[in-house]
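Multiple structures are listed underneath, in structure tokens.
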Structure 1
Amino acid sequence: MTWILPKDESEYLRDLAKKQAEYANLPVMAERKKMWYAMNDAHPGARPPVIIETWTFDRDFMPDSIFHCASPVGRRIETQLLRNIRNHELIDDDKVIPDTFDIGWFVDYDEFGVKVPTERIEDAQGIETGYRYLHPI
């Protein structure tokens, strides 16, 4: 994958990052962090946070129509930023909007030379809805 962004995408993504940073610095986010720590530390009377796992309905929450970036790297960055922004603007659950842009790591591993095929299934609209690994053992 190339890591070069077109200038217009770079400027647009900077604006999205600024918006995420603004949301991350809202006073409510500090309160949510306290709530999560209180629950994780088993403080008596701590209210459990409630979150909506939006990835389970991405075709509605993150439709193609909201994206502006055409480059693969731009789209990946845009997806991460928009997921956080839209979560705050549309859902506003107890999720803490991060004040960072996290870069995940990828590990490619070899199953000792044994191929493990994946079987995928699509719904009536052609959207992948499930998969399973066809383990050889």
Structure 2
Amino acid sequence: MIRPYVERDERGWLRCRVLSFLDTAFFDSVEREKERYEKPAIELVAEDGREIIGLLDLECDSEGLAARSGRGGMIWHLAVHPDRQRQGVASSLLEVAERQARDGGLVRLEAWTRDDAHVQRWYGRHGFTQIDS
């Protein structure tokens, strides 16, 4: 089930993020608290009834966006627990976030990745285009 993030999710969110990034180029990006956003944000979690198995944070009108026309949003975090990867969780999170972003007037999304080729391919399959490296 995909739903909005709530404060009581923080520990599960952190745990899911750390475990999902363990075998990636983001292995060294360990946070002790969930990031808070200055701008409006779409913050989603996927849960299986017991635990958080995925997460997506998208900040609307973020300062990190490239200078392009139209309102945009930055995907700061997209992670899926390693035991649940390749089961469509990330795609489902992105689909819900895209729908909410469109409903909120955003016309484009951006995401930063490191050098994980499989991550870059995943974003490419979902309509993203590499702009910078």
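Just so it is clear, none of the values below were taken in a lab; they were calculated from the coordinates. Quantities reported herein were computed from a predicted structural model and do not represent experimental measurements. Cβ atoms are built from the backbone, for glycine too; each structure is taken alone.
Of the structures labelled 1, 2, one was used to calculate helix-only ellipticity at 222 nm (-39500 (n - 2.57) for each DSSP H run of 4 or more, over all residues; to 500), giving -8500. Name it. Display every interim value, and only then the final one.
On the way: 1: -11500; 2: -8500.
Going through each structure in turn, the value belongs to 2.
Assign the value 27, calculated as relative contact order in percent (Cα under 8 Å, 6 or more apart), to the correct structure from 1, 2. Answer for the origin of the read-out: 1. Ranked by volume of the Cα convex hull per residue in Å³, structures 1, 2 are led by 1, which has the greatest value.
If you rank structures 1, 2 by Cα Rg over 2.2 N^0.38 Å, for residues 2-57 alone, which sits at the top with the largest value? Top value of Cα Rg over 2.2 N^0.38 Å, for residues 2-57 alone goes to structure 1. Taking distance in nm of label points 7 Å out along Cα→Cβ at positions 10 and 122 as the criterion, the top-ranked structure out of 1, 2 is 1, with the highest value.
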